[in-house]
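Next up: the structures, one after another.
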Structure P
């Protein structure tokens, strides 16, 4: 148990009771079972799961932005199950503007809906966006946000986090994760879009990647890729790409779902 309030106490209690204890048995298996708890206790920031639904050639939309439906109903239901395992679901403002999603849990019964977190550095969100109808919504923005619009959103019980900017003028993700950790959010489920996923990956903030591959090829020169970051980052990278390790691969309806962890 890596909780500092409990760590080592169990061993002490068992030893005093004259019970023989062996340490280190199935350590890795136990770590895998408690991956969210362990990271949160050690680093005080959420465990980050990235999720994407993509075509067989790695696209999340064509050049016109069409994306419905790349994944099957089976995969979409599985996505709701994955949302239910998290404390909060995050998406970028481009996804909110383009798709107007709810981001809540449907298709399955849950006792509690996750917190919704929206990355919106200039507070462009429409006051009529469906996502604002959820019970608990956080918008992470910067000093670029209109104070008048902040006030309107706060009157609707939307929590606004005004955070520092990164070098690209976007919300500083490290500052956001620190704040979410302070709020008790231990598992953050990030659903995109491609630039948002790319930001988490390129900054080394992601822990796990879950992808749904559909038996569909979108093609095209300007279709949108599932993970995007500036080419300059690859120029300065010594090795090709960012390494992951597959944890699980299974068929979900007509789609293939893979789960991988970052090394």
Structure Q
């Protein structure tokens, strides 16, 4: 199930100081739909600090180099968003990983079975009250929750439509931040987008984009030029927005400050 917090939980583990102290090397790979053994191996090798420029499409050479690099070291790998249920894919990839620890995030339990996982941790949807707390933290960032009892009533109905998914609650809560018009909240509650059946988290994400102001929509859509899981610097992205003419000039602020404000609003 998408939006339930699998990647977020894996990131918390990956970045935990105890994990950093325990492992000599770590690598994070966003896999997604295509389980390309060569590309995954190459990404892992580059992450642990080894050049792959001259290896072209020689998987055996890459795996030999990787095995040499991690030999005798405690190594943690996170494979995020795996979809392949083919055991042969995993067998081909895992050749150098004799003594490694591997964390896999996936929506499908059959993936965990195919990869012969030792421990499977099944995330559950949030209880409604916890989902409400997450939503309210985003929607009422100034701590003024009690000042808007009518919005609370509508907000709790919106939260029911989030089905306990943290990503959905956070996305819609952020959308409603600074909005105190009851009509706007009702508009979100009664939106037909909630009726989309393909994925429970998609309606919330569609809503959070659809109701963005135009100037923020452009900036958000621009991020689609980056590969999935690409880690960019905020300052880098603001400069790119500036180059595209996406930032609205202000008499009081520089364009860099305007771009920084866009992040805060978003």
Report task. State the single structure among P, Q that was used to calculate relative contact order in percent (Cα under 8 Å, 6 or more apart), giving 16. Result -> Q
**Report entry** Top of P, Q by mean count of other Cβ atoms within 10 Å over residues 158-165, largest first
**Finding:** Q
Query raised in the report: helix-only ellipticity at 222 nm (-39500 (n - 2.57) for each DSSP H run of 4 or more, over all residues; to 500) was computed and gave -8000; which structure, P, Q, did it come from?
Result: P
**Report entry** Label whose coordinates, when mean count of other Cβ atoms within 10 Å over residues 78-85 is calculated, return 20.1 (choices P, Q)
**Finding:** Q
**Report entry** Per Cα Rg over 2.2 N^0.38 Å, the highest-valued of structures P, Q
**Finding:** Q
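No value in this document is a laboratory result; all are computed from the given coordinates. The structure presented is a predicted model; accordingly, all values stated were derived computationally and were not measured. Cβ atoms are built from the backbone, for glycine too; each structure is taken alone.
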